[in-house]
1. If volume of the Cα convex hull per residue in Å³, for residues 150-197 alone comes out at 89 when worked out from the coordinates, which of P, Q was used?
2. Comparing FRET efficiency 1/(1 + (r/R0)^6) of positions 94 and 206 (r between Cβ atoms, R0 = 35 Å, to 0.05) across structures P, Q, which is largest?
3. Between P, Q, which one scores greatest on distance in nm of label points 7 Å out along Cα→Cβ at positions 86 and 182?
4. Comparing relative contact order in percent (Cα under 8 Å, 6 or more apart) across structures P, Q, which is largest?
5. If helix-only ellipticity at 222 nm (-39500 (n - 2.57) for each DSSP H run of 4 or more, over all residues; to 500) comes out at -9500 when worked out from the coordinates, which of P, Q was used?
6. For which of the structures P, Q does the calculation of mean count of other Cβ atoms within 10 Å over residues 70-77 return 19.5?
Structure P
Amino acid sequence: MNIAIEYQYHTPTRLHISPRKPALKHQLFLPMSGLVLIRIGRLDYAIEPGQAFWVPQSCLHSVTLLPNTQLHQVSFSVRLLDAFPQQAGFFTPSPLLSALLDRAQQLQQRFDDAHRDTAFNDLLNVIKNEATLFCPQLNSTALSTIIQNWQHLAPSSSVELSSDTEPYWPTEISDKDGVERLLLAVRVREAKRQQLSGLKESQIKGALFPEHAQSLQEILSPWFD
């Protein structure tokens, strides 16, 4: 069913990577915990809890959800005639928007998309009206800059390779352990992409995880379902 406004609440326990492609709908992202990486063109932007990010329809992008992230996502069909922002980027969520998303998450548990009641639809329409007021700016944050330069940063051999220990993600660059976990997750993501592209496992392992004795499969398997 192609509904005009779609609300989703994501709670992945493993690393989730979407393919890079043009957005079919306008999309709003607001994480409550964890960390979301959105690639616009060739650059990644880290969306931290409390921050919000807008991706307009047709924007070339991909989304990475780090393990144990909790994320509000709202998608708006191009069939809607409202004047949505055409620029991707961060925006400051209003207290009203945050409250609306929290309420949507509560109501979503009662209905599926085929049986939504009037109250839920009305709530989504208010979120839609809020979306027309966003003024996104594609500014790089400190964490975004670290991710964008991950290839130039030396990997640490002391970071736990598994994602089973409910890892926390950094909220500031002074959190050294959190930053190391983040860089490891980015390398795991790159390894998965190279694996899917057909590159030999020995090449991937040698380039991305030379300091670890495990095989590439042993490194990647805890991160993916």
Structure Q
Amino acid sequence: MAAWLARTGRVGVEPFEVEVGGDRVTMQVHARGADGVYDVSVRMGRARVGAEAVGLALDAPGVRAGEPPTVTIALGAAGTVAVLPVSVGNPHAVVFDEPLERARLEAVGSSLAVHAAFAHGTNVQLARVRAPGQLEARVWERGVGWTAASGTSACAVAVAAVSSGRASPGEHRVHMEGGVLRVSVDEALEVTLRGPVQEVCEGELAEGFLAGLAGD
């Protein structure tokens, strides 16, 4: 969206607000490279952590509250995992101290994403701290499965690292299979996401389709 607005001259380099799903976020297009890649940041607002933030039922079978905000969840054949629940407008379950291998991601992600304890399902990330300011993650999205990269997943991983004491507030580079995003998290868990944006296609929606979406 930000790249299209910039390319069509609707916004400049100043921050602007966009309403997304009833929430308002602030975007900024900092620059456009010669290769057509835009440098864009989004102020995501304040993240929330803990079971209540993601609709996780602590009285569900196999679920046990650990040291806040950690929750342990039994996944049958996939074993028991320690989950850090994070909401950045959508639910995430971040799991540290697990191998970042595709087979392990599939085993944990496929079970956790649809676990009955989550009222609306959840996105799942296996994560680790590489070094100060450097995080690594593998992503399993609810309803999708393996995902190369995700902006909200990167935010959730950084928030989980900061809120659990694994990392300090500040800017973190989150390395995913599809690329690297920068996530800033302050002491109040206010989050800013920044990274490259490139348009890959352009389309046009028929008026009848739009009317159907609006319920007309």
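1. Going label by label, the one that fits is P.
2. Q
3. Going through P, Q one by one, distance in nm of label points 7 Å out along Cα→Cβ at positions 86 and 182 peaks for structure P.
4. P
5. P
6. Attributed to the structure labelled P.
Any read-out appearing in this document is the output of simple, stated calculations on the displayed coordinates, not a laboratory observation. These figures come from a predicted structure and were not determined experimentally. Cβ atoms are built from the backbone, for glycine too; each structure is taken alone.
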